[in-house]
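Derivation of every value follows stated rules applied to the coordinates shown; laboratory data play no part. Everything quoted here is computed from the prediction, not taken from an experiment. Cβ atoms are built from the backbone, for glycine too; each structure is taken alone.
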Structure P
Amino acid sequence: MKLAEKYGITYKYIECYLDDFLEINKRLKGRQRMVSQISEIQSEEDFQVTINSAKKPANYRCLVINTGQPLANYIEDVIHYINCEK
């Protein structure tokens, strides 16, 4: 946010949301991960704690997308959000 302010550009925040423990674990296990990234979620309880404690920047419009849907269902909204000024 401070970097956006420094250069006079609009800060954008897109939250990719999927409240599906099994699907997220499938995706985590199937990806090529970096050393610093987790390979799976150990328990559904930990998953729910993480989902429920997610923080969004205050005073900024955030776009939340459901990534359980096909990309075609939300990509236009994402592009519009990125391209709109405010």
Structure Q
Amino acid sequence: AGRAYAQIFASAERRRLQEKVLRVEQVKFDVGRGTALAVAQAQRDLLESQLAEVDAIIAHRLAITELYRLDGSLLNRRAILIED
């Protein structure tokens, strides 16, 4: 779970970087110093980084769920009672 948690931060940082890259490429294009291709590539890279961030969040949640299942606390944490 700890590794998955660290991956969330790494992927979020990459996404923030890609947002900046896209803004720069868009400004360059707007002033005639960039290309539509560079903007499209920056958009693609941003989308890939957003997907990686979502994947990291899902992996973390799955890891936590598995941890709770293995330690026997999953049902209790979800307020699920099994009556005999």
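Among candidates P, Q, the computation of relative contact order in percent (Cα under 8 Å, 6 or more apart) that gave 38 used structure Q.
Kindly point out which one of P, Q the value -10500 was derived from, the read-out being helix-only ellipticity at 222 nm (-39500 (n - 2.57) for each DSSP H run of 4 or more, over all residues; to 500). Of the structures listed, the value fits P. Here the criterion is distance in nm of label points 7 Å out along Cα→Cβ at positions 20 and 52, and among P, Q the highest value is seen for P. Work out which structure the value 0.65 belongs to, where FRET efficiency 1/(1 + (r/R0)^6) of positions 28 and 60 (r between Cβ atoms, R0 = 30 Å, to 0.05) was derived from one of P, Q. The read-out was computed on structure P. Computing Cα Rg over 2.2 N^0.38 Å across structures P, Q gives 1.69 for structure Q.
Looking across P, Q, the calculation of distance in nm of label points 7 Å out along Cα→Cβ at positions 12 and 68 that yields 2.0 traces back to Q.
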